[in-house]
Structure 1
Amino acid sequence: MNSVKAIDILKRQSGAAISLARGDKDVPEFSKWHRDTKVAIERIFGSQSSHMSDYEDVRYSLGIFTTDTPDYVFAEARRDGLRHAATILDSMIDEITEYGLPGRQQRLRFRTLSL
């Protein structure tokens, strides 16, 4: 995959996260967005990359709650997680813009060394 396509995909997923964060309810689109984003990061950076770990560390729910915890607190935790995920995706975009894709850097260095 080239850098332009990778950036386009990550921008789309970041924008979708922000759109989902604007909503008040947990919507079915969240599950699709979450899976699509995971697949994108795996395809761009690899399943064992630090990028994947960063994405998987984002939480969209409360770690601790009681039966008295109001629904709006759960909704706010989801929105916070989506905003955090968008920030991580934006950082990945910046990384590709600045340094290129990891695999392409290695190939370019190899070509340079072989000359």
Structure 2
Amino acid sequence: MKGARARRRAEEEAQRQRLAAERAAREARLARRREARRKLTALVPKPIRVARQGGYLARRRRTQNGVVLILWLLVQVLAWILLSGWMARLGVFLLSIIVIPVLVTVVFDRRS
């Protein structure tokens, strides 16, 4: 009886030691991987995030700029669909680039 219990206890102890050795090896691998990743990411420059304005006026201006862009794209698409000549398409493109600042100034009140 005592021999069987001692043998079982020795087997359990050996099992615990094997598990501890496996755990230590796994943790060592993870530590090496973390260290390699840290070294690699240290070489890559950190991206600089520029926070955009979050106020009411900034939001309104972004909305207005988006509307202007969508309308400009719509004019360009319609010009490509309706006009067949390249000179006419180029004329619409150049005219729209020249007219956009004027329209923005006239239509949108940017003073406030």
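Laboratory data are not the source of any read-out in this text; all were calculated from the coordinates shown. Note that the structure is predicted; figures quoted are calculated from it, not measured. Cβ atoms are built from the backbone, for glycine too; each structure is taken alone.
For distance in nm of label points 7 Å out along Cα→Cβ at positions 56 and 80, which of 1, 2 scores largest?
Once distance in nm of label points 7 Å out along Cα→Cβ at positions 56 and 80 is tallied for 1, 2, the winner is 2.
Work out which structure the value -29500 belongs to, where helix-only ellipticity at 222 nm (-39500 (n - 2.57) for each DSSP H run of 4 or more, over all residues; to 500) was derived from one of 1, 2.
Details: 1: -25000; 2: -29500.
Going through each structure in turn, the value belongs to 2.
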Query raised in the report: If Rg/Rh (Cα atoms, Kirkwood Rh) comes out at 1.10 when worked out from the coordinates, which of 1, 2 was used?
Result: 1
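To which of 1, 2 does the computed value 0.00 (FRET efficiency 1/(1 + (r/R0)^6) of positions 16 and 72 (r between Cβ atoms, R0 = 30 Å, to 0.05)) belong?
Details: 1: 0.85; 2: 0.00.
Label of the source structure: 2.
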Query - Ranking 1, 2 by FRET efficiency 1/(1 + (r/R0)^6) of positions 8 and 96 (r between Cβ atoms, R0 = 25 Å, to 0.05), the structure that comes out highest - result: 1
**Report entry** If mean count of other Cβ atoms within 10 Å over residues 40-47 is computed and equals 17.4, the structure in 1, 2
**Finding:** 1
